[in-house]
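S.K.: Next come the structures, one after another.
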Structure I
Amino acid sequence: MEFRNREHAAELLIPLLRKYIGGDGVVFAIPRGGVPIGRILADHLHWPLKPLLIKKIGHPTNTEYAIGAVSLDQVLLDDLVEPVSNLYLENEVYRLRRMLQDRANLYGQESVQLDLLGKTVIIVDDGIATGRTLLAGVLYLRKYNPTKIIVAVPVAAREAAVRIQKEVDEFICLHTPEQFVGVGEFYTYFPQVNDEQVITLLHV
């Protein structure tokens, strides 16, 4: 399965989310690639759109290999990964939180406090590779006691899909291929999304 672009992927997700129209909820998009999809879904549901500010923690010998993730007020480490030094973790958490705070200020999201009690939350991204960053987002939002947490994505690696499905109330995914190299391979047109585009989409 291949999507023309992020907008096409969002259009294909819409029918699977129609049952939530009229409800009380918030769409959270993982910047930056998840925001164009999140904008379309939020508009369709008539819900607010917010960025989910989460960063993966890379392994000291391979930064692309996620060993956990960090939000502005929470750290999640993967139990399946061999331990790394406390000094490395402390430095990475500090560095990543500085980046997240800068991004929060840039996007006009200075406060980390959320009012999600009694609301449905839909987390959106343009695809899931390892799922560690998104899982950190699930755990972060759950502490605000939403009624339901849903993950809606166009494509996900099967291992990540199985893992996330266990942690959410509903997992919506259009494609879980047997072979998964990267999210971009499932899009015909997959440009990088810049901060200016994110700011525009968040404040439409």
Structure II
Amino acid sequence: MLTPTQHRTLAGINAELARLIRYDDESLVHDKWIRQRYDCGCYPTYRPARTATVRTAWHEAGHAIAALATGAQFSSASIHHGVRSEGRVHKIRGATQTAFVIDAAGQIAERLMTWTMLDGDAELGRWLATWRADGGDARRFRRDIAGRFGGDEVGAWRYSEAVLVPLRPKIRHLARALLLTPRPLPYAVAAALADAR
């Protein structure tokens, strides 16, 4: 259930997304998100800060949509740049035995953004061997696949792709909403945006 404030937030986001439908993702980035990344000295100019913000929005939208797809809930989704993260889907709970899909979803969403999925299992296996520093996603993925896939990281990743690839329109829609909104999106708003696609 959306509160009256959340209804207004959703209506405002939908109106802006409709108005800016022909614009690319980088054109939607709110100044707040660019300045956060630039002002901390993390990026030398606004351009790479803008590009990083778009990548983060897709990453976090991937986690949020995966949570919705697997029956989990969260408190909010944000692309707020902090000391330890570029963004976060906060307080994910209710994840089932497919929680590993949520863990993989950020990286899969980034690849869906650029249509650069890894085709061959050998290529994917080589990439997975290098996947380490990702805010804990890689560690959680390896932990969470054990019950269903044992140590078969490639099999678990392919399963995750099968869940998420058809959800690309939802991921894109939520990523664009995160980009133009200067505050975190509550669960109910994120869920409503996902249902719209």
Structure III
Amino acid sequence: MAQAVLDTLSSRDEFEKLEIAGPGFLNITLKDSFISNNLSNFVQKETLTDQPGKGQTVVLDYGGPNIAKAMHVGHLRSSIIGDALRRMCLYAGYNALGDVHMGDWGTPMGQIISELEIRNPAWPYFDAAFTGPYPEESPVSMADLEVIYPAASNACKEDPARLDLARKATLELQDGRPGYRALWNISLPYQSPG
């Protein structure tokens, strides 16, 4: 498919270089003259001051890294692109709202909690009768989570019963089980602000 797109584009004059880079990726380099001419034409048009989005709202959801893992420099790309789009929409007159959603309570949290419970059943977070107070320091480090999450995720892929444990832990976390909430609030990345 990438080759078909490349063949179609190669007949056009605005490209300096076109190449396939990996499975299905295209690297496209525009000619400097093409960019310069288009920018010059754009600046001279009166439509630059038009605001086609005036009075309308657009919501952009960008970012969305895996909340069970540490973020890395690669996560900047979607945030930067998303914010650039938001700013262009603002310029076009839209009420542009941007959101980098990091508050997911999905299965990864249940996978981690259930894995921690399997490994450390005596922790107070897993005793439904425990009334607190829970420890103020996290029992796990980010380095621990970088090992625990892949192990839990793989276990859930391989064993339907293990996946059921993770789903149950997710539901109980969402329903407010005190021990799970306490563990989540002090240990797991990208916690809820409240």
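S.K.: In terms of relative contact order in percent (Cα under 8 Å, 6 or more apart), which of structures I, II, III is highest? Walk me through the numbers before you get to the answer.
M.R.: Details: I: 26; II: 29; III: 19.
Once relative contact order in percent (Cα under 8 Å, 6 or more apart) is worked out for each structure, II has the highest.
S.K.: Still on this structure: Between structures I, II, III, where is mean count of other Cβ atoms within 10 Å over residues 7-14 highest?
M.R.: Values: I: 18.1; II: 15.6; III: 9.6.
The structure with the largest value is I.
S.K.: Given -19500 as the derived value for helix-only ellipticity at 222 nm (-39500 (n - 2.57) for each DSSP H run of 4 or more, over all residues; to 500), which of the supplied structures I, II, III does it correspond to? Show your work: numbers first, answer last.
M.R.: Numbers: I: -10000; II: -19500; III: -15000.
The read-out comes from structure II.
S.K.: I've got another one for you. State the single structure among I, II, III that was used to calculate distance in nm of label points 7 Å out along Cα→Cβ at positions 15 and 79, giving 2.2.
M.R.: On the way: I: 3.9; II: 2.2; III: 3.3.
Source structure: II.
No lab work stands behind these numbers, since they all come straight from the coordinates. Quick caveat, the model's predicted, so the values are computed rather than measured. Cβ atoms are built from the backbone, for glycine too; each structure is taken alone.
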